[in-house]
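Bear in mind that the values in this text are calculations on the coordinates, not laboratory data. Since the model is a prediction, treat every value here as computed from it, not as a measurement. Cβ atoms are built from the backbone, for glycine too; each structure is taken alone.
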Structure P
Amino acid sequence: MIVFALIFEMCFFNLNAQTVIQIDEVYNFTQAPSSTVDYQIDLLQAGEFTIHINDWISTLNWGMDYDRLYIYNSDGDPIARNDFSTVEDPFLFHMFTDNQGLVFRVGQAGTYTIAVHSGQHQTSTWGNATVQNYEMSVTALYCNDNYEINDDISSATPIGIGSTITAYQWKQINTSEIWGDEDWYMVQIDSPGILRIELVEWIAIYNWSSDYDRLFVYNGDGTSIGFADGNEFYSWMMGGGTVEEPFVIEMNLTHAGAYYLRFHAGFATSTTPYQLTTYFTPVDDPFEPNDDFANAKPIPTSDVWYQAYEWRSLDSTMNVAGDEEYFSFVAAGEGEYSLTLDGWIPIYNWGVDYDRLFIYDADENPVGESPLAWMMGTDPITFTVPAEGMYYIQLHCGGTYSMDGYQFKLSGSFYGIWDEDKSALQFQIYPNPASDIVNLKIADDIHEDLTIKIYDVVGELIQSEFLKQNTHQIDVRHLSDGIYFVELESKDWSGKQKLIIQR
């Protein structure tokens, strides 16, 4: 009899396991007291689910075999347990009543089993009934995160600047332990600058004693670069943002390249998705990197204003303060020179890392006082060089930085990287400034076998091609507004002219 009973119970379980139910369908079932019936359901997405039971006869008595409901994943493990359950009896709901609505959450799509146990017959509530005749249905509130699984740096979701994505604080797991979600994103920037993140509907946790939400930032090498008040993360306790007033996080970045954003949801979960939008303000210094003698950039020509930034770009971090700017020039001889700054942010405080200026000769020895100037403003800074030759200018910006940039010009008799006077008679450019097509007027004796080259303001070659016979035009529509230098070169001759693109 015992063997028969076991075989019968196993067959009963397997038979019930074939009872398949669908989301939003209403079913009518019959069940004996003190029995368990298993229903199989395919959950197509992660989300929050509600079991509705109508006409259920409850057994609300601890001293009896009371009602219980279990939910198992495809591995046969319970997705969660009630505080009153045990390892041996891992129920999720107990002593439930008619049409109570039993809510559970799972973090992953898959096949799950709902095991419904009808407790012992209780005369006071069962009356004349001998079996359960009940109606059951399951409704769903899906949380479909298109970017999962992105729980580590190797699976980070690429996001574009200016685009908005919608995701969930919902961990992908086949149990109800959906808190502690990790969402990794990768953003590519083309220059140093300020990355702005706007969060909408992020659920924040404002509690140090719990697993609170936080944002970590990593550079392209996977090195953490964002630290807030000595912590390993960059931002924390985010949230409360709306479309009209999003929660804003900004960070200064020193380098172009890939950066990784790791959002940790802590104990917060929500069936309402959050929105994440990124914006970027570039700080594109044409002279960078020029942080030492070896990378000093030549000043193209005298008495011309050039744009630069107090923005450190030595490594891929957020440490943009304390920029070093090295420039070089070739003095035509002994004499007086002046450097004028416009928009430079000075620091008038001896107690901090203040800004200062140094002049060096070709052997990197100081020329004049060291520093020559400090706490600079807008007045021209004059200095004297003892002889013809190469000299270096070092501008140290102290503890400041600025996304507005500054302008500078060097005045005096020196050889810039372009000597316009010598080539003025051999060829001319018109119109200048230009917007689309540039005409060349070339002397008759240098028409053949010419190469035309275009350089930017720091001497970087950006275009080179042979000039076809009798072709005296250049298409410059692909160039951005600014100052350029055009070089014509043949076997025995070369000449350079300044070109301004202005639209």
Structure Q
Amino acid sequence: MGHPTAEQVAQRAFDLELLNERQLRQVWAELGSRNVKVKELLQVLLRREFLTNYQVERLVKGERSGFFYGDYKVLYLVGTGSFARVFRAVHRETGQVVALKVLRSRYSEKPEQYSLFIREGQVGMKLRHPNIVPIHDVVSTKRNHFFVMEFIEGRNLREFVKVRRKLPPLEAVRLAADIAAGLQHAFEHGLTHRDLKMSNVLVSSRGQAKLVDFGLAAMDEALAADASVDQPNARTIDYAALERATGVRRDDTRSDIYFLGCIFYHMLTGVPPLSESRDRLHRLNKSRFLQVTSIQEMDPTIPHSVAILVNRAMALDPGRRYQAPAEMFDDLQNVAKRLEEQPPAEAEAATGPAAAAPESAPVPAAPERKVMVVESNVEMQNIFRSGFRKAGYRVLLTSDPKRAIQRFRQDATVADCVIFNAQELGEAAIDGFNQFGKDPKTNFVPAVLLLDEHQRGWKKQAELGPRRVALGMPITMKKLRIALAKLVAAPAGSP
């Protein structure tokens, strides 16, 4: 067969619903004849933006698929990953621009592979936060499986830093704070990222960092067990290596915090802290984490306060790292304020014994008191956060009583006391409060149950004691802080 004519190419585009009759008429009218070269036709289609370069390339090759996924018309390829490709697309009726993450065809035929992809997408749909790219829909058909996501105008952080070489401390601190905020939201929903890397952070045109691919590391790990599948992505191996080196379980949020520290380091210096290699055994070697060049040695001009944040996030001992993303977020916010107020020329360089390497760096002194608040209402979370911070408390927030108990089981020193607010959580708060008191790993920790006016009768169901009280709402922050102080000072004998 010879090369197709311009008329044949135009007809093919029409048959594939890439062009409509009105657009075809306009094109032929501009050309003045159908007896033109294909190149001339394509130039008009591109100039009028009736087709994109991606569509033209596939059209000329004779491709008849990959132009549409469900109700969405693909405009162009944005990026590729180990098991999926991302496209910019537009809804054929509403014109809404979205990003489509489409599972590669080689994984789309095995139910055990595509079902995992779909399940992780459905988990990701639950996350709604300004620093997480939202998944609007998860679609699974006989041939295609894809997510419909918000399209972010911008680029990923790897590309962003590659162009800029390295970022000013204040800008890096703000982006790191965005990432920490997104991680905290997921943490409160019982999720970790497990694939945190520069390319999984998007930087919007407004300079805001947004996380993508929450939970999809599970698919990488599942595919890694399949001998027919190529090696999983490098970050999945890095997480496994860190967990092996530090003895933590696979979904510990502190591993995400370590790799946030790596991203922070890379933004500030333009150099990744961990030696990069394709060799799996090298990536699994603990020595990679021990041989990190300290950030102040890499760049002595980095402000002392910023270097200490990086060092704490990247402490190899998980106990010396930030214990939750919210803790790191708080410190990042405080440092950002100081940097905003301080003229660049007077910025403090990271020098002297206080700015030691990640493993030997002195951890910033933590506040003497830490309180965990179990609260599902965002407005109330802000009230608690503000009120306790003013009194010198470090505040940890979660909306899930079970998650709070789990955190204390992992680390009994995560907070000095815990508050369960039943106003919106209802009986789940009482169940959590009682379970907290029965568990030998948590029953010595002071706990408060807050009950609304119509919940006062529930006090009879609460298991109280010298370090466990139920208080009625409304209550002033001052009275609540006084009650907490008394509980923390009470003898730790019985719960």
> Comparing structures P, Q by mean count of other Cβ atoms within 10 Å over residues 144-151, which one has the largest value?
Replying inline: Q
> Where is distance in nm of label points 7 Å out along Cα→Cβ at positions 272 and 408 largest, in which of P, Q?
Replying inline: P
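Taking distance in nm of label points 7 Å out along Cα→Cβ at positions 32 and 48 from the coordinates of each of P, Q, which one would give 1.6?
Attributed to the structure labelled Q.
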>> Suppose P(r) over Cα pairs in 10 Å bins from 0, in percent, for residues 152-431 alone works out to 6, 28, 36, 23, 7, 1; of P, Q, which structure was it derived from?
In response: Q
> Once distance in nm of label points 7 Å out along Cα→Cβ at positions 104 and 384 is calculated for every structure in P, Q, which label goes with the largest value?
Replying inline: P
>> Matching task: -13000 is the computed value of helix-only ellipticity at 222 nm (-39500 (n - 2.57) for each DSSP H run of 4 or more, over all residues; to 500). Pick the structure from P, Q.
In response: Q
> A value of 115, 62, 43 was derived for Cα extents along the principal axes in Å; which structure in P, Q was it taken from?
Replying inline: P
> From P, Q, which structure was mean count of other Cβ atoms within 10 Å over residues 96-103 = 20.4 calculated on?
Replying inline: Q
